Structure 1
Amino acid sequence: MSLRCLGLALAGWVSSAAAQTYRPAAFACSVFQESVTTSIRGTSGSAEVADRGGRFGLLVLNGRDSSGVMLLDAWYDSLEVWRETAAGREAPDTDGLVGGRFRGVLQPAGKYRSVKAPFIPNELADVADLASVMDDFLPLLPPAPLAAGQQWSDTAGFTIRRLPDRGRTHHYRWTATRREGDRYAASDSLSVTLDQAIKETGELVWSPERGPESWTRQISVSARIPATGGVKRPVRSTVEQTVTVTRRPDLTSHCG
């Protein structure tokens, strides 16, 4: 192999193994189609709950550099939200939220810090928690370069692995597990202990030129309130959520 060919090969390897980071150019008027479905099952003695809900919308992201810090603006161009319970189906009007700006700071590895969230009308807030939608919208990225087959883990239960490339896109799979235990005030005289086991899996398709192309996320939360103190019957619930997001370059006209 000539020195020139060797240099090109090494340059290609370095590019392939370089750490992926979120950059403002990846969100220069980018439109993402989001679909979220959630099911909730709960029991307390003989009482049972089986609710379903979800949302579907187009979320526009626009990033810009400000003295080396990435500022991110986001807004829903269109949005449908629904919930089904034993009382029937609810599908509140979302016009009061569509176009309202989420503003925050996005770190290179994907952590988001909210600066401003739009007003959420009460009838919409009763059906879906949308004020913090940007907090975990974008997947987290590894802080160091990963070659295909390599993985990185932190101390909080998050592991991300790079899968074999497909054409010019990079593929990642992640898992995250954690347990949480907290006490909450159920009334002026009663507090309860809530134990939660949270598991998340996901896959990300990444373009070296455009950043995130698509991702899926499955989240499972198992929660339990034991029968102690003033709680007569144990309460158990399971929440299952599936998130699918796809970049829509054909809809950049929605960025205005």
Structure 2
Amino acid sequence: MVGGYGGSVPTKRAGPTKKRVAKPKRVAKPKRPTKAELATHTQTVLRHLKKDYPIAICELTHESPFQLLAATILSAQCTDARVNMVTPGLFAAYPTAATLAEADVSHVEQLVRSTGFYGTKAKNLIGMANAVMTRFGGEVPSAMEDLVTLPGVGRKTANVLRSVAFKLPGLPVDTHVLRLSKRLGITKEVDPVKVEMQLNALLPPKEWGEFSLRLILHGRRICDARTPKCDECRLAAICPSSHAS
């Protein structure tokens, strides 16, 4: 006998047949738009914004580049409406860079207190006025490289001055411009300077400032950070983030 003990060699039982699992189909990544396509999209956005906001206005009340510069410094982390409540008193007390340069910091703090961060803002205002007087002959400069050397002035503030006060190319990127340019699918960048550079490349320089102003107006009136009014938005049909599309 084969196998001993008088038994036959046991046969190996076949296990359960494994089912072949189909591999999931690879989903193609959405094609990134070309620069030409982005430029066309951005121009379409601008065309719609011009219909809703034919007059692109800066909502900071001012009568001179100096006043606009002071108001923009105060607008950091503060609404334009609040700044406009404060600046009449500030400008009545200090109507020029020369008078503000000689101001007592505690008095300026008292005048701008309700805008928040009043200690820093008061020091920046007086520092800005001193720099304008000592380095620029009492006149607010218009060049980007000069503006950003002033206390309290970054690229956003400098671009506000260039585009609004001096009618020069400048595209301020604030929280509204940053939010809307992402929602509208124009950019994926989160850094304001990178967003500025990308938008500048998609629009002619003469449109930079007013494009920013119109986005800001739209962000305040329609495209709110928390509850955008997509059903009221002219841009809904071309906005990839629209709830109404």
Structure 3
Amino acid sequence: MMIQLTLIDYAIALPFIFLAGLVDAIAGGGGLISLPAYWSVGIPPHLALGTNKFSSCFGTVFSTANYFRAKMIDVPVAIISAAFALIGSWLGASIALRVSAAFLNYLLVVLIPIAAVISMSSRNLGMKSQPHLLRKAYRMLLGSLAGLAIGFYDGFFGPGTGTFLILIYASLMHYDFVTANGNTKVVNLASNVAALITFAASGNIFYPLAIPGAICGITGNILGSKLVILKGNKLIKEVFIVALLLLLGRVIYNLLS
């Protein structure tokens, strides 16, 4: 299939890819913006997924580096979460080949509003970083389980992976939103690299859009991560709610289509 994009197509897609990088660096959920942008200019779904992974992977490298330099990552917990996320993603993708993900759409219609209500009603959620309330061994165990569960979700279904992981880090492990987001970026980077290798090997990346898309994604991620470093937890909480609403809209669309 030959794909030929016009300058207008680039003018439509690239700003949304930049916005996706910005949102993703702050609260996750960038793919909910960038994937429809790729589809809107005629990129087929399988090719759009690979192209999106290309741009988001390079963007995540830069936002992760910014969080690391600002010491906003609990490195041991983030790394073990990333390792188990890779295992979970493989398991989820394997099962997705045999089982319909339709029931997850119905489950998420219930879970997403609950997550939004918890986030909005709890003033202290994600406002203070208190991981020391848990022993390090327990944090590592929770990090492993969180990575495995979210990795499985990412491999099986996918949308909103980073957003859900931020919520788990903040609610169960007592991180503030900034550190929870930094940890999440390490997990996202690991899963993105693994997925990117798979898509590249199968020829499912449309490089004429993936390369400028990566530049826009990098720019959005750099700006988003710097805004987080400057503005902190309050900014993440506000964008986090927006990301949940985007995810809810995507799930409802899936159910109606």
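Bear in mind that the values in this text are calculations on the coordinates, not laboratory data. Quick caveat: nothing in here was measured; it's all calculated off a predicted structure.
Which structure, out of 1, 2, 3, was Rg and Dmax of the Cα atoms in Å calculated from, if the result is 29.6, 120?
2
Work out the source of -27500 here, i.e. which of 1, 2, 3 gives that when helix-only ellipticity at 222 nm (-39500 (n - 2.57) for each DSSP H run of 4 or more, over all residues; to 500) is computed. Don't jump to the answer; show the numbers that get you there.
Values: 1: -2000; 2: -14500; 3: -27500.
Comparing all candidates, it corresponds to 3.
With Cα extents along the principal axes in Å, for residues 175-214 alone coming out at 24, 18, 16, pick the structure among 1, 2, 3 it was computed from. It would help to have the intermediate numbers written out before the result.
On the way: 1: 57, 18, 10; 2: 24, 18, 16; 3: 39, 20, 7.
The read-out comes from structure 2.
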